[in-house]
Structure 1
């Protein structure tokens, strides 16, 4: 019985021809792509003036008065101090400043309604900022407020 196991021929060696052909084909395709791009056979888009970064010369910044919000529920005795600045289009600066009482009301109401445990969650400031920005854009009208820049966010 031991003789039968000894008489089995070794498995045939695998050919390396497919590996060599694949490497050669990849090299040829890479060289052909480089040649086509280098000689201009491929029309690559040119970076023009319309692709240049836009200037922010029309921007104005409107500061929001700092808010002190008492956190209710299980976090009684805790407070949030929040301050921010609004980035607005320059031509809308006076309109946004005139709407500041509504802006303060929306921010105060929203931050008061947020669950205090959410403030400690990873990425909470990003989510809160996006929610507040959307609410401010609704209050002030589309296209007036570009961004909400949080300058102070302190929990005690």
Structure 2
């Protein structure tokens, strides 16, 4: 059993959010769904919690009502292997009302923040050559969706 499990609070869209998330990442699945019973906080029969694994990591989504909203203070970072994966996830998470931000950040249509980044990003930005790291950072700061080839060109000084 995992000791620490992310717990995501939604108004009424927990099930739809989880369906999207598990469709995007391999090694993901719904493991349990609990519905409100009579006298519960939500309408009888509505999903209360959805337990799921996202890329093998256990998580829980709750339909807890409109009391709390997501902020950028908490986000999920996804390290993508290549531009095709980055583009696929970016587009899917923005679909149907998501909002792009900057530097690879976005909010999905449910309000959850994501950082869709290339795996190589950390290596480029922590290069022992401070000028290469600076160029990479400056290029990244100008981007909305990250472009791996452009980050590499900036890093290499081309």
When you work out Cα Rg over 2.2 N^0.38 Å, for residues 58-121 alone for each of the structures 1, 2, which one comes out largest?
-> 1
A value of 18 was derived for relative contact order in percent (Cα under 8 Å, 6 or more apart); which structure in 1, 2 was it taken from?
-> 2
When helix-only ellipticity at 222 nm (-39500 (n - 2.57) for each DSSP H run of 4 or more, over all residues; to 500) is calculated, the result is -13000; to which of the structures 1, 2 does this value belong?
-> 1
Comparing distance in nm of label points 7 Å out along Cα→Cβ at positions 66 and 138 across 1, 2, which is largest?
-> 2
Identify which of structures 1, 2 gives the largest calculated value of distance in nm of label points 7 Å out along Cα→Cβ at positions 42 and 106.
-> 1
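For distance in nm of label points 7 Å out along Cα→Cβ at positions 82 and 130, which of 1, 2 scores largest?
Details: 1: 1.7; 2: 3.7.
When distance in nm of label points 7 Å out along Cα→Cβ at positions 82 and 130 is computed for each of 1, 2, structure 2 gives the biggest number.
Quick check: 31.8, 100 is what I get for Rg and Dmax of the Cα atoms in Å, calculated from one of 1, 2. Which structure matches?
1
Every number in this text was worked out from the coordinates using simple rules, so none of it is lab data. As the structure is a computational prediction, the values presented were derived from the model and not from experiment. Cβ atoms are built from the backbone, for glycine too; each structure is taken alone.
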